[in-house]
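What follows is calculated from the coordinates using simple rules that are stated; it is not laboratory data. Here the structure is a predicted model, which means the values were calculated and not measured. Cβ atoms are built from the backbone, for glycine too; each structure is taken alone.
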Structure 1
């Protein structure tokens with residue numbers, strides 16, 4: 001009888017264990033990524049705190065930060081490790097985008113990130129920020145490779161924001177480069193017009209409109225568009241009030 005009871009008990013235990021494992025929640029990888037990003041941001045603020053505390057420019061120039069304690073170096077392996085555990089998910093893509101954007105000190109890590117993004121994550125909705133960074137970080141990877149990946153993302157991505165970001169980035173690199181040919185400028189303009197036409201519901205449409213306005217009205221030798229503003233005394237004035245005079249307009253702000 002005791003043998004039978006022990007046997008039943010073991011069966012119950014063996015039956016409960018798989019059920020208990022089935023009830024365990026899978027790890028929340030997005031929460032891990034968010035927490036890791038939060039920790040990195042806090043570490044970054046602490047790392048650059050000496051500059052914030054400097055009272056003069058001279059004090060600021062004397063600051064020498066320990067490069068080995070740069071949070072980007074310390075956190076890049078952590079994001080790459082999470083990318084491995086989150087392989088194939090949006091979190092995995094987010095991790096690789098972070099590595100690409102922050103691991104300038106480690107070309108091998110940037111290359112791993114670039115290859116992963118251009119492989120299994122080419123259709124990810126998390127590529128919008130990556131695409132914008134790729135516009136000015138291409139030197140680290142190579143312009144031709146970056147251009148090819150841009151075209152691949154444009155052709156395969158199902159996300160309007162990502163595709164619009166590609167077009168705007170491509171156009172920006174031409175129009176802001178300063179050495180574009182007439183044909184290159186024409187092609188860049190066509191991309192901006194496509195953003196307005198095909199992706200008008202994204203915020204990139206307004207940026208494209210601004211770039212087109214700049215190309216048509218704000219080039220050297222063109223007559224400046226009229227505008228109205230307030231002077232330091234609160235009095236309204238128009239730029240056209242000073243037509244025929246030498247005018248220096250100083251635009252500034254905080255971003």
Structure 2
């Protein structure tokens with residue numbers, strides 16, 4: 001049986017500190033238990049070349065782990081490079097945040113969201129998405145206020161985007177897996193959705209096991225419970241000055 005003290009449907013302690021990096025257009029520090037990720041968002045008055053002349057903006061993301069974030073030292077990627085895991089995660093973050101953004105309302109501008117892991121104890125990609133949305137929403141608000149983003153267009157923030165992990169451990173569905181949970185899980189999943197419960201991405205995989213459609217339904221139901229709570233924390237963080 002799981003050794004953790006939390007109930008199966010309980011998130012780890014959550015803390016979102018907005019404005020954590022004062023020089024960023026938008027930022028926060030998100031903590032889920034011992035997992036801590038700094039998220040920043042930067043507005044740039046340019047778009048990728050393939051979007052030139054389309055009158056549309058773009059949202060992209062970067063992700064990285066500080067050398068000591070995972071216990072032993074994590075080697076930094078070479079100049080201009082990133083690990084294959086980092087590439088997969090930054091693409092996930094970018095897809096997720098674009099799903100909640102009206103790109104045509106950004107004008108010919110792009111927002112780069114960075115997720116930098118200070119300490120990893122499971123769920124870093126989900127924390128980066130959840131905190132990244134806060135940083136993105138705060139940056140867009142600042143850009144509309146100071147004239148860098150169109151103020152007469154629709155709000156580029158169309159949906160809250162939130163993510164959490166869950167899995168099957170010893171046959172039981174558990175929410176918000178920490179490292180020990182994830183290490184022992186027969187099935188682990190990362191679920192990205194809107195605050196209204198619309199799915200954006202579902203990543204689920206078994207480890208030396210299989211799982212049923214009913215199992216997946218249980219995990220999705222559990223993830224929705226967690227995402228609703230996380231969305232409340234997001235909303236409060238975005239509203240803070």
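Assuming 0.6 is distance in nm of label points 7 Å out along Cα→Cβ at positions 96 and 192 as calculated from a single structure, say which of 1, 2 it is. Computing distance in nm of label points 7 Å out along Cα→Cβ at positions 96 and 192 on every structure in 1, 2 gives 0.6 only for 2. Structures compared: 1, 2; top value of Kirkwood radius over Cα pairs in Å, for residues 120-207 alone, i.e. the largest, recorded for 2. The greatest value of Kirkwood radius over Cα pairs in Å among structures 1, 2 is that of 1.
Matching task: -21000 is the computed value of helix-only ellipticity at 222 nm (-39500 (n - 2.57) for each DSSP H run of 4 or more, over all residues; to 500). Pick the structure from 1, 2.
Numbers: 1: -21000; 2: -10000.
Going label by label, the one that fits is 1.
Looking at relative contact order in percent (Cα under 8 Å, 6 or more apart) over structures 1, 2, structure 2 comes out largest. Determine which structure produced the value 2.4 for distance in nm of label points 7 Å out along Cα→Cβ at positions 104 and 128, calculated from the coordinates; the candidates are 1, 2. It was calculated from structure 1.
When distance in nm of label points 7 Å out along Cα→Cβ at positions 32 and 216 is computed across structures 1, 2, the figure 5.1 traces back to 1.
Comparing distance in nm of label points 7 Å out along Cα→Cβ at positions 184 and 232 across structures 1, 2, the highest figure comes from 1.
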